[in-house]
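Read-outs throughout are calculated quantities, based only on the coordinates presented, and are distinct from any laboratory measurement. What you see is a predicted model, and the numbers here were worked out from it, not measured in a lab. Cβ atoms are built from the backbone, for glycine too; each structure is taken alone.
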Structure 1
Amino acid sequence: MLEKLQIVKQRFDEVSDLIIQPDIISDQKRYIQLNKEYKDLRLLMDKREEYQTLINSINEAEEIISDGSDEEMVEMAKLELESANERIPILEEEIKFLLVPKDPEDAKNAVMEIRAGTGGDEASIFAGDLYRMYTKYCDSMGWKTSMIDFNEGTSGGFKEIQFEITGDDVYGILKFEAGVHRVQRVPQTETQGRVHTSAATVMVFPEAEEFDIEIDPKDVRIDYFCSSGPGGQSVNTTYSAVRLTHEPTGIVAQCQDQKSQHKNKDKAFRVLRSRLYDLELAKKQAEDAEKRGSMVTSGDRSAKIRTYNYPQGRVTDHRINLTLYDLSNIIDGDIQKLIDELQLVNNTEKLKEAGDTF
């Protein structure tokens, strides 16, 4: 393990030197990439230091025990040895997970889109519940959310809603939320008290930087229109909302959240870049999942991934057969337990794939 960590240390020293070079600082793309790498390697360096300290403690404790001249010191050394030997295998597992190559997209910000599916008004209400769940989770993580576009449902909630999320490792944490979410409950509009099943689709895109994907302006049709919904006096009076159509792919991105046409246009271009980037990423994820037999990231956006059952108070993630009887807290934004389990399965798959490298 120390040999592998020594190789990582060499790279860490190299990156530490590179990020202070003027030619690197002036190359934005290279500088951002190296900064992300530095952050990941820094975590490994902290673990390496702890691992080295434990190995030294074990060696010192064994020397004291084999010497045996001071009974009190021997007892202390035995306790030290026991503690270090308990920590070593746990630390080794943590290091193994950190040594698994990270997806470069994981550190990116994200764009999340929630669309009401089957179930009419109830599906729109459920889409609104999911939006609230995710924004509350984002708040708990210290991330910022910013509305891009929305279309309200006739009885509340949203037919569709798009928003940006900025913070640390947003896409890497939220990417497992993409797919079809189902709800089983008695709708507010139901008079007979019957349980209905409705659905909403969640999509999560890594927010693409300008250097991730280039868009030829000639390929984009730009339309301006009046905003709708909340927004004060400027709504329906100024053409501040922007719709972009990427003609080669037919992909549409629009933004009506800002009062400024210029700001809406900038946001819409960010979404369009992210959608085009995600198109390529989805193909890659589908290929990788096929190779790995992955349960978690299949690349199939139409897969039913989770059911929220209100009568039984349970949430089931179908990919990993996990059921939690904690629906009220989960729908209130406490989804960390689900994310932890999904990440664990994903990391375990990656470790198996890495095989003998450890």
Structure 2
Amino acid sequence: MLFTCAPHAPADGRGHGHQHRHRHGQTVGKGGKFFTVDIHCHMHVPEADARLKELMPEGTGGGTVVDSNPLTLKINQAQQKAILPKLTDPELRLRDMDEQGVDVQAIAPSPFHYNYSRPIEVARETCGLVNDKLAELVATHPDRFVGLGILPLQDEQASLAELDKCINDRGFKGIEISTNVNGQDLTRAGIEKVFAKCEEMGVLIFIHPIGTSFTGRFDDHYFRNTIGHPLESALCAGHLVFDGYLEKYPGLKICIAHGGGYVPAYPGRFDHPYHLRDDCRVNISKPPSEYLKMLHFDTVVFTEHQLRFLIEEWGAERIVMGTDYPYDMAETDPVGHVDSVKGLSDADKAQVMGTNAARLLGIDVPAKA
């Protein structure tokens, strides 16, 4: 059954007519001209952290630390404490959505909850706990929130079982996965049936990295995020293309976070050797860029010219508005970011801001007040 989003009034009670000024100098109405969906935002489940510590006490691998640089770790720990209310309180989330002009959030758990490196019994339990809490959050405001669940991807059968619960029992609209499973590429991690089932069910796969499988040279300056995340996404997209998954499963609905990483900006580097080398066409029958056209990329790229490039290169129908709320690497003015793109038509803005996401998530687009 399709989710139906009803028009809403902002939490401050000023209604759809209130206007706010964003940083680009244009005026955007709260809940205004276009139906808007944030495809990329997160929640956190402290209860899952506590349960993980019970199951895996200190000294047995029971942490979720990905930062080895002491300064980065200190900053991230302070940030997590500061933003925890936004990660857990639906009313604070709604207030911020109204300030941003976001009608619906497709909420995914914090990637720190993946737990792919844990024993399967631990990952199965913590994933279930996280997904249950996400379902509770969505239920508080089902006209404003939809859910994207997580899976214990280190085990295919456990993932299929959790996928069934996410979609058929909890009513989620998709899943969130990382770019690799314990350093194994998604196409080589023994989870092919998960992709097949997602295609069969029409389930959105939102791909979001957590750190990088490369270490050492990425430790300083927050490179594990600023360089590591887009690099991980590029490798992930490359394997989906060259390992033939997008040819084998053409009905997959995939959105890659952070503008898709590095690959969308440099498709010619994939296409050029395809015509020259046998090792670049073992599993595919078309130039790689033809498969990249099947993917979707979010708008979390921060600059107008980069977003304009994505839209011009891949088409407005493939770009989906996101924020990365509520982290410091978030785009805090998602509507203004899309509005800032020079020469973008209202029809294209409507697609990027909401209707593309509605199509991927299988939700109705309400008439705007």
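Using the calculated result -0.53, -0.65, -1.14 for log10 I(q)/I(0) by the Debye sum over Cα atoms at q = 0.08, 0.09, 0.13 Å⁻¹, pick out the matching structure from 1, 2.
Of the options listed, only 1 reproduces it.
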* Upon calculation of relative contact order in percent (Cα under 8 Å, 6 or more apart) from the atomic coordinates, which of the structures 1, 2 produces 22? -> 2
* Structure fact -> helix-only ellipticity at 222 nm (-39500 (n - 2.57) for each DSSP H run of 4 or more, over all residues; to 500), calculated, reads -16500; among 1, 2 the input was structure 1
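Give the label, chosen from 1, 2, of the structure having the highest value of FRET efficiency 1/(1 + (r/R0)^6) of positions 43 and 307 (r between Cβ atoms, R0 = 25 Å, to 0.05).
Checked 1, 2; max of FRET efficiency 1/(1 + (r/R0)^6) of positions 43 and 307 (r between Cβ atoms, R0 = 25 Å, to 0.05) sits with 2.
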